1. Which structure, out of 1, 2, was Rg and Dmax of the Cα atoms in Å calculated from, if the result is 18.0, 53?
2. Which structure, out of 1, 2, was Rg/Rh (Cα atoms, Kirkwood Rh), for residues 12-59 alone derived from, given a value of 1.23?
3. Can you tell which of 1, 2 yields 2.6 when distance in nm of label points 7 Å out along Cα→Cβ at positions 20 and 100 is derived from it?
4. A value of -10500 was derived for helix-only ellipticity at 222 nm (-39500 (n - 2.57) for each DSSP H run of 4 or more, over all residues; to 500); which structure in 1, 2 was it taken from?
Structure 1
Amino acid sequence: MILTTHYLEEAEQLCRNITIIDKGRIIENTAMKSLLAKLDVETFVFDLNQACTELPAVEGVRLTRVDDHTIEAEMSRAHDLNSLFAALSARGITVTSMRNKANRLEELFVRLVEGNMTASVKGAA
C-alpha cells in the first residue's frame, strides 16, 4: 500500500518505510526507524509552574523563553534530560509538563529539503 501525504505526523504513525521526494527527486528511501535515527537534535517545550525571567546556562542545551511560563530546550538526542532538570531545579524552576515541539519526521523533512536546496544551489553555481 502506498500513502501519499503532506501530513508528516500521519506518515510517521502509519508507515514502516518512507520515500521523501523533493522537486521530483528522491532524496530519501529507507525504513522510518532508520530515518528518524538520523535526527540528532530535539526540541522540548516545558510548561512552568511559575514565571521565569532568567534562564540557567546548561552546557549542550539552547534554552529559549517563549513566554513567562513556557521555555523551549533544543538539545542533542544524546544529551541527558537529568542535567537540564537539575539546572532548572537549582534555579527554583518547576516544570509542570513537557512535550516535543514538533513532529520528528517533519523536523527531519525540513532539514533534508533545506540541505537538498543548498546542494542544488551549490551545484548550479
Structure 2
Amino acid sequence: MDDLQREIILDHARNPRFPGILVPADIDHEASNPLCGDRLRLTMQLDDEGIIRALAWDAEGCAICQASASMLAERILGQPLAEARKITREEMLDMIGIPLALNRIKCGLLPLKALSEGSEGLT
C-alpha cells in the first residue's frame, strides 16, 4: 500500500492540483517552515455563504509539502470554510497516507497551517 500512496504523492507533486495565486482573494496567507525552508501561499475565494468556490496555492518546498497542498486543495474545494477548518492534523497525515519522518511532518502539515492561520476569525 505504501508504494501506491508514494505514487499518489509523486503524482500530486509532479501534477499539482490548483497551482497559482487568485486575485482577488478573500483569503491570502503565506505560511512557512523555517526548519526546512518550505513556504506556501494559499489563496481562496468564498461565496456569500462561506463556501470555498475557488482556491490556488503557490509553494517552494519539498514534494511532501507540495503534494499535501494539492491533496488538501482537492478535498476542501466546494466545502464550507467552517468544515474545512475542522480538518485535524491526524486527518491531514492520513490523507498523505505514508509515515513521515519527524522532520517531514511539518512539511506535510504546512498547507493545513496556512488554511488555519489564513482563515482565522472568518468562521
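1. Structure 1 accounts for this read-out.
2. 1
3. Here the read-out was taken from 2.
4. 1
Read-outs throughout are calculated quantities, based only on the coordinates presented, and are distinct from any laboratory measurement. None of the values given here were measured: they were computed from a predicted structure. Cβ atoms are built from the backbone, for glycine too; each structure is taken alone.
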